[in-house]
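FYI, it's all coordinate maths here, none of it is from the lab. Worth saying up front: this structure is predicted, and the values here are computed from it rather than measured. Cβ atoms are built from the backbone, for glycine too; each structure is taken alone.
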Structure P
Amino acid sequence: MISPMVPMPADDGGRLCILSMVRYLKGGGHEIHFVAPRTRANDAAAFAREVSLHLIDLDPRSTIPGRLRHAFGPLPYAAQKFFSERALNEIRDIAKMHRFDAIHVEHLYVMRFASALKRELRLPLVLHEHNIETMILRHFARNTRNPLVRLYARAECRKMHAFETAALRDCDLVFPVTAEDGGKLRQMAPALNVVVLPHGVDTQRLRFSHCTVPERLLFLTNLDWLPNRESFDYYTRDIHPALKSAVPGLRTLVVGKDLHRADRRNLPPDIEFRGFLPDLNEASSLASVALVPLRIGSGIRVKILELMAMGITVVSTRLGAQGIHVRDGEHLLIADSPEEITRAVKGLLADPDRCRRIAVSARRFIEENHSTEAFGSIVNDAYGSLLAARRPG
């Protein structure tokens, strides 16, 4: 397995997806050798108890000089910064010491390593596609207001489309997280072998605990990810003023990772930064309603699934809830414009009984459609078919 990060602690959607995949494969009896950059090792000691962990010398942090240096190259910056010949040689040395059956990639960004190894080792290549990166850049270019940033994003989008399409053609199997993403991937590579793998939620870890908390709104986020930063800017600039006018006593509690990346200049004091919660269950006591105003992205929003599992009623944009087959008004509320979002949030805060009914229905939906038990068999059946087709006899 080649990954852009070590997935422990599993404190955001990307890491949760990776850790779930590791545990699905372990449950199927596979021996896993896991490769990740040393600079993004996080809790390597704990994760090394789960897999054979190999840390490589690679620093994929974004820099302005790096972006400028690669601005006129053929590859998107994300693909450039997650690759080096030195790191590839380290992975080659690992491959020489073991007999592997397949190369598994977590996230498109590290596909350059996998494509090179596939050509050399002639092994099947499997990609767990968390998002369609071309779509994220396309949405960002459409929504950004800065004309220079828009120009740069459009150029990166063209490069990413070419890179993503070529990468998909190298894959023998792809796990997208939604059927919608699977259809879009097949448009890019019509012969692609696609097995949809929704994200599973650990309903033992996340407890249902709906609390009625008046005049509080939860904003759960990870500001390390560009779509989340854009959604936070959208909230503070366009949504919050309308909400404050409709609910004068409202306080917005911002919880999550990398909150230092928020531009806090000129923010009103009723937007409170509460920081990271090691135990996400604590969020249930902070607010009964959460807002996810995403306008950029693909894949599935793990935080929506987690909020629903805990009993916090969600108001989301249509794009934010994409890939989760919920019914508007039954499992959550869909609202896109600032006016629609204001009506939805105000209505839930004013009607605690309705808010709780939706929360109960949402938890039941998670238990029936996104529990982790069913998804391990999907992964291992797909791998079994792939490997059996390649073995003589």
Structure Q
Amino acid sequence: MPLSAELTAAPAIPNPVRPVFAPSRDDTVVVNIGPSHPATHGTVQIIAELDGEKVIRTDVHCGYLHRGFEKECEDHTWHTLIPYVDRLNYCSALINNFAYCDAVEQLMGITITPRTRYLRTLLAEYSRVADHLTCVAAQLMELGAMTAFLYLVTVRDQMYEHLAALTGARVTYSFGRIGGLAADVPAGWFDRLEEILRSYEEYVAKVHGLIDRNRIFIDRMRHVGTISTAEALHWGFTGPILRSTGAPRDLRKDTPYLAYGELDFDVPVGLNGDNYDRYYVRMREMDESVYMMRQLVALMPEGPILVDDRRCVFPDKLLVYSEIESLINHFKLVMEGPVVPAGDIYVAHEGANGELGFYLVSTGDGVPHKVHVRAPSFVHMGGIHRMLDGGQLADVVTTFGSVNMIGGECDR
């Protein structure tokens, strides 16, 4: 049979190219918001079907940041992958540090020192405040409230400079260590902390005065982006989004870790699960974090910040330079990494946006076999369309801002 006849006789192959999101009606239009758009807070694409200004339905795609975090971890020692976890939620990197280190420490059977336990708790709450300030400030900016935005960013920058004085870095700190912390707090650091907390209270009071009963703010936020408790649980939502629906779910209370079991604090919740409630919950959580930080400073014990365990802690430099055993120990930790016993573990901390969990698999080597992160932003992207559908096009930006999606957490 001639080739032309064979081609004619061959069954037709269906066209594999199909529109990802076709209009459901003749009078609607499909538009792209992102992935390169300042209002999407990162590399996120929102495909929206619009009837005029009304959003009929949306399809959210967050697969544009291809860093390969989880796979990259398999080529680094348990120590040297710590900078990678900073870049998940880079607005509160210290929480990532401590959750990961906690998981490794539990695999190794290590109990950190009391001072480290309190310092990690304090720094985690400090990071939570900085994260919430970023989220609320960005959301207010998108509504045109530039004065309130500048107030909150002023406080956040004071916190960034203060954390840089402790860690030597800005935003991505890499301050956690398996078995402790990179360094103790310098002299006068706690005094400066109290000054910043007083500054926080001053500026946040101004924001409350400007915003809370502002008619424009209330109309743009109340009953917008609403989600029920049942739907939030169905989609795996945690953190401020779930608590805004009225569910008091918080790992710091429900499964206490670090020093949270010794602290007095409340878990703020909302009523309607809307944008206003998410604003309210974050503002209240910052107040609770400040209250906890002051408790922690008062309770802070003296003592070392690193455990005495040669399996994971680098020996003092003076010993490395003066005795062969410490030199060999240092060399093996650098070249081979800490030897983590074979096994697997899942450890979750309450991140600024929800449950931040690390699932680690070790085969007994100095590098992990598998690292998986349960990142809240990635989970939230799966159900955010339920908060966008049925609203107005102008509300897409503010609702998305209330979720506080961090692109680094969506990396797969």
Structure R
Amino acid sequence: MSRAVRLILSIAAVILIALLAHRQAEASDGLLASGAAIGTLLLGAWFTGRLVALITLPKITGYLIFGLFAGPYGLQAITHEQLDYLRLINDFAISLIALTAGGEIHLALLRKSARTISAILVMQIVAVMTGVVAVAYLTLPHLVTGVDFGSNAQLLIIALLVASVCCLSSPAAVIAVLTETRAEGPVAGMTLAVTVCKDLVLIVIFAVVVSVATGVIDPESTRSLVSASTLKTIAVHLLGSLAMGAGVGFVLAVWLRRVRVQIPLLVVFTCFGIAVVSESLHLEPLLVALTAGMLVLNAREHDAEALFDTVEELSVPVYCIFFALAGAKINPEALALTWPMALVLVGTRTATIWGGTTAGARLTGLRSAWLPLGYLPQAGVSIALAYAVKETLSGLPDISDKVFTLLLAAITCNEIAGPALLKLALVRSGETQKDA
């Protein structure tokens, strides 16, 4: 029996057991349901990742595919209720992934490449925002049928919201592919650095656009313009996340220098702590863990090796669950309903990212034909902002539902195809290790 057949049978067995367990436990409590969901996602995603790896696709593509087929929009081995119970696990995964990212960012290298990173980041944002806003403004009324988009100002603000989501890339997907391929080099380093920095900038941009959008859609709202209170909220959110990350990083550094035991327990406790406290204080777990990882690496680089080796050992099950959860949230019906506009949006995003990245790289003398492919993946943060767009447009229910469905359809395409294109870029650039 071939390896592929054995893996397919294993995946089928996992789904069958999950379906039988779900049928038997419909009246069970949330804890038991979430435990069953974790087991299903972990085993099924792991087998599917190994299956797609046989055709040289990145394993996280397999994790996403399993989540899609096993999730509430597929075979319903995982239900919407179970996904709700797994929010803490999702935040834990984000924290561990961000901790990994922080452990890859040397401040000395960041300072050395600051000009290149800034050029690529700015050119990408300008290109994507300009291109997607123009295309969305001109085509939304024609391709999204049955909806009156109202005044030109209202249509423009909707296009800005769509473009803000399109600008985002996925640090989690980038880190997962880099970890899997053990890639090192200019493309790998620049992709991770720009992706992380860009997402931090876009959180601020998105908050400002939402504030303006609220005023345009609801003129009686107290948030009709970008107010001082809005900017204060953004500042507190970002600075609070940075401050908490610095505190966590300091504790980790002290532990690694003086205690030096129970590192796996320390990592798990730290990531769960970041997830719980960030949710309670409305902070950004990705930013908290990223700051902590950077501080530990740059303050105690020698001692940090044990910490990040442990993080790497924990990464496979965490990636399985995180990306399978992301796949379970994909709604194929959204793609079926809005595929013409979704394809236009995906094509425009791809072309503008390519153009902006190429322009930014050339401004600083960086030559890499494959670098633009690194910024195509999208995942959890993009989906979260799509929900925020839906909430912002809640006063226009017809428009809100259509735009939300369109964004989910476009994110789905980028979510599935993006990691494979990133791996292609790394392979073509010669930065992957042959034994990866």
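Observations on the structure shown:
- Given 3.9 for distance in nm of label points 7 Å out along Cα→Cβ at positions 57 and 81, calculated: source structure among P, Q, R: Q
- Structure responsible for 4, 21, 31, 28, 13, 2, 0, with P(r) over Cα pairs in 10 Å bins from 0, in percent calculated and labels P, Q, R on offer: R
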